[in-house]
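Every read-out reported here was derived from the displayed coordinates using simple, explicitly stated rules and does not represent laboratory data. Nothing here was measured: the structure is a model prediction, and the numbers come from that model. Cβ atoms are built from the backbone, for glycine too; each structure is taken alone.
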Structure P
Amino acid sequence: MKVAEKYKRLIKLFFTLGLTSMLIGIYGWTWINQYNKIIEFPFFRRGNWMMIFLYGILLVLFISIYGGFKVGYLKKGNLIYSQILAVIFTNVFTYFHIAALDKHFLNPIHLIKMTLLDLLVIVSWTLIFQWIYGKLFPPRKMLLISGKRSDYHLVEKINSREDKYEICKKVNIELGTLLLQEEILKYDGIIIGDIDSHERNILLKYCFANSIRTYCVPKISDVLLKSSVELNLFDSPLFLSRNEGLTFEQLFFKRMVDIIGALFGIVISAPLLITIVLLIKITDKGPAFFKQERLTRDDKIFYIYKFRTMIQRAEQDGIPRLAEEGDPRIIPVGHFLRRLRLDELPQLFNILKGDMSLVGPRPERPELVKDILEDIPEFAYRTKVKAGLTGYAQIYGKYNTTSYDKLKLDLTYIQNYSMLLDLKLIFMTPKIMFIKESTEGILSKK
């Protein structure tokens with residue numbers, strides 16, 4: 001394994017080049033032998049190469065955005081799903097590009113056949129390569145070092161990736177750093193849980209000195225420090241954290257994108273909005289919409305709009321509760337709407353009003369936030385920016401991600417904000433709509 005480790009980047013590069021070469025080759029054949037022969041003004045040599053080059057750029061861009069090159073990182077199913085989604089988007093964009101060149105819509109049958117062949121190549125190539133990759137890089141033998149807090153959720157998440165990690169032993173920091181250092185040498189790497197900074201620093205330095213791979217659960221201060229700017233004004237390095245939030249220019253352009261995006265979304269989704277209203281009315285009678293108090297920037301309370309997915313008076317006892325797995329309060333059509341997050345569509349009107357943004361931390365209920373703040377006072381940091389329809393925690397987390405982990409994900413977004421990051425998260429949102437883990441309810445405590 002250690003010998004193969006040296007060539008891991010080259011092996012991943014071979015996967016990337018192999019996949020993109022085959023997909024671009026399929027398009028090149030389809031363009032030259034099908035569409036270029038039927039358009040009014042066919043291309044020659046350089047023109048054909050230009051069309052193939054543009055397709056390649058678009059393909060690599062979409063696969064990169066959706067993580068389709070992350071072999072050995074994503075689960076096998078997630079990796080294939082990411083590639084398929086990227087190819088579908090690329091081929092749809094390409095069809096409209098060809099239609100624009102020829103000034104009318106052409107028969108899409110050749111592009112459909114090309115897409116089906118693409119899917120066959122993706123599944124075959126990825127399954128074969130993942131099998132080879134798994135043989136070259138078996139799961140790492142890991143040692144988990146925990147502290148006073150329970151690491152149950154961390155262990156559960158790591159165990160879900162048995163293709164990458166195997167937690168062979170769990171020890172507590174109370175064992176002492178000297179004994180831990182002897183134990184660490186027996187494993188391929190260590191996972192440092194939520195332990196005090198002093199002990200963590202000792203272990204990190206020891207692992208660095210002995211070239212031992214280390215996985216560390218970040219604290220809030222780590223997330224804030226990670227986004228700092230390095231200053232070299234003196235002979236002592238400094239990290240600068242401005243902590244000023246978004247600049248005036250960022251706020252202005254973000255608002256412009258919100259208005260344009262919300263208007264565009266409302267127009268194209270209008271038929272879907274009407275259909276959902278009718279489905280709710282038919283299956284459960286009662287109102288199709290409901291509004292609820294939520295928090296946005298600077299802890300301002302606003303009413304969020306959603307499609308109703310639960311029975312009427314679902315919280316008639318006055319106690320706010322998150323939906324649980326198999327929650328009987330959810331109406332039949334509600335499962336479908338929650339599964340694809342379509343119940344969130346009316347929030348486009350919240351964005352147009354200025355209560356929310358397209359991208360930002362998801363707005364929480366004031367009652368729930370009050371309870372969370374008792375255990376995690378830093379949870380208030382999330383309201384440094386407007387609440388969002390989608391966000392960093394929605395893309396990289398799950399519905400049942402702990403509040404503490406959601407906070408760290410949202411702070412990562414706030415501290416690293418840019419328009420490019422917003423665009424990336426917007427493009428990645430369709431991917432998570434079809435991933436069950438992203439929308440599942442919290443596990444029942446029964």
Structure Q
Amino acid sequence: MSEPNLIETAADEAVTLTSELIRIDTTNTGDPATLVGEREAAEYVAEKLTEVGYEITYVESGGKNRHNVIARLPGADPSRGALLVHGHLDVVPADAAEWSVHPFSGAIQDGYVWGRGAVDMKDMVGMTLALARHYKRHGIVPPRDIIFAFLADEEAGGKFGAQWLVDNRPELFEGATEAISEVGGFSITLRDDVRAYLIETAEKGIRWMTLRVRGTAGHGSMIHRDNAVTKLAEAVAKLGNHRFPLVLTDSVREFLAGVTEITGWDFPEDDLEGAVAKLGNVSRMIGATLRDTANPTMLTAGYKANVIPSVAEASVDCRILPGRIEAFDRELDELLGPDIEKEWMELPPVETSFDGAVVDAMTAAVLAEDPGARTLPYMLSAGTDAKAFQSLGIRNFGFAPLKLPADLDFSALFHGVDERVPVDALRFGTRVLDRFFRTA
């Protein structure tokens with residue numbers, strides 16, 4: 001491992017880098033007219049890498065201010081598959097009026113680094129960047145090549161980030177066999193200060209869907225039997241109130257079995273959702289991996305109060321379990337019928353097994369810093385850039401390690417108000433990632 005004082009210096013820098021990255025507004029609304037773009041953050045990362053001697057690839061990916069940075073650190077054995085470590089530079093919007101600390105302040109106070117992106121995912125970017133600089137400064141050679149990728153546009157599906165690079169510059173990831181990124185490696189406290197670190201091995205598929213209904217336009221004062229708004233409202237209510245069937249995937253079964261082994265809690269299938277509620281704050285995330293979901297999020301119709309519009313549209317955020325795409329489509333058609341037009345942008349589910357040398361290295365790195373803890377696989381109810389990289393045959397994991405306070409509602413921080421990450425967790429994660437990078 002790195003000399004203790006040296007790795008602590010890298011951990012200090014990870015905290016500073018995370019704070020400075022948060023101060024760079026990289027808001028991604030998904031709308032070209034209002035998004036900020038990642039250019040300033042990409043230039044910041046590029047400068048930090050070139051400063052210590054990296055040769056970088058700086059890629060403009062087809063949109064204004066949409067920039068990506070990739071660097072490769074050669075390993076001792078170039079014949080081994082490379083490890084891809086990727087993080088996105090963009091963040092979702094934040095309304096400063098709702099926050100107790102300004103979302104782009106990067107404030108370090110009360111034991112936390114505060115701001116939009118603190119956990120999604122400028123914390124991982126800060127830790128990764130600090131270690132990349134640490135290795136180059138001190139001539140540390142990992143066992144295999146590490147590809148560091150700092151990407152645009154994850155929050156809107158990766159069209160100008162991971163997906164664009166996979167489609168247009170796949171050679172940048174040549175030789176990569178495994179990848180790590182966000183929303184995994186964080187701790188949950190189950191009982192008696194026993195922590196389990198959840199490593200993401202699967203994630204639901206995404207379908208951002210537009211429902212469209214057509215009707216007959218007319219004056220709002222008259223009787224209308226073919227009102228597009230009414231028909232859409234009925235369809236949206238039907239879909240929003242629908243419960244898709246409970247499905248236990250392999251990754252969820254393995255997670256629940258691990259929790260049972262640690263706690264003795266049972267998870268009977270006839271009351272699975274009630275049993276999952278015992279998991280506390282993380283139950284929202286785990287509960288969302290028990291079935292498909294389709295949540296209406298936006299409605300668009302009309303242009304004047306006294307005009308019946310001819311078209312009404314709704315946006316629906318659908319999240320689909322691995323292996324459920326065809327069944328989901330059939331159920332959707334049966335529920336909505338033939339008169340509802342559907343358009344969507346789709347990203348596939350991701351799933352791998354919780355085994356192999358890379359998993360052993362993750363577990364060993366966590367336990368070296370938190371003896372007595374456990375690592376468990378889990379499925380993420382959301383999605384990441386892993387969806388793009390799996391098309392290159394890369395095996396994907398969520399592993400951005402953080403040792404969290406037992407009472408911190410971590411899942412609520414993602415896209416939430418007062419997003420923040422504990423300083424001690426950043427330091428812990430930097431040490432764990434150092435051990436992992438040097439043994440994986």
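Which of the displayed structures (P, Q) returns the greatest value of relative contact order in percent (Cα under 8 Å, 6 or more apart) on calculation?
Working: P: 11; Q: 24.
By relative contact order in percent (Cα under 8 Å, 6 or more apart), the leading structure of P, Q is Q.
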Comparing distance in nm of label points 7 Å out along Cα→Cβ at positions 104 and 176 across P, Q, which is largest?
-> P
Structure from which 0.40 was derived, FRET efficiency 1/(1 + (r/R0)^6) of positions 192 and 240 (r between Cβ atoms, R0 = 25 Å, to 0.05), options P, Q | P
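Work out the source of 151 here, i.e. which of P, Q gives that when volume of the Cα convex hull per residue in Å³ is computed. Don't skip to the answer; put the middle values down first.
On the way: P: 204; Q: 151.
Only structure Q yields this read-out.
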Identity of the structure behind -17000 (criterion: helix-only ellipticity at 222 nm (-39500 (n - 2.57) for each DSSP H run of 4 or more, over all residues; to 500), calculated), options P, Q | P
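Out of P, Q, which one gives 10.2 for mean count of other Cβ atoms within 10 Å over residues 40-47 as computed from the coordinates?
Numbers: P: 10.2; Q: 20.2.
Clearly, the read-out refers to P.
Matching task: 2.9 is the computed value of distance in nm of label points 7 Å out along Cα→Cβ at positions 16 and 152. Pick the structure from P, Q. Don't jump to the answer; show the numbers that get you there.
Numbers: P: 4.0; Q: 2.9.
Comparing all candidates, it corresponds to Q.
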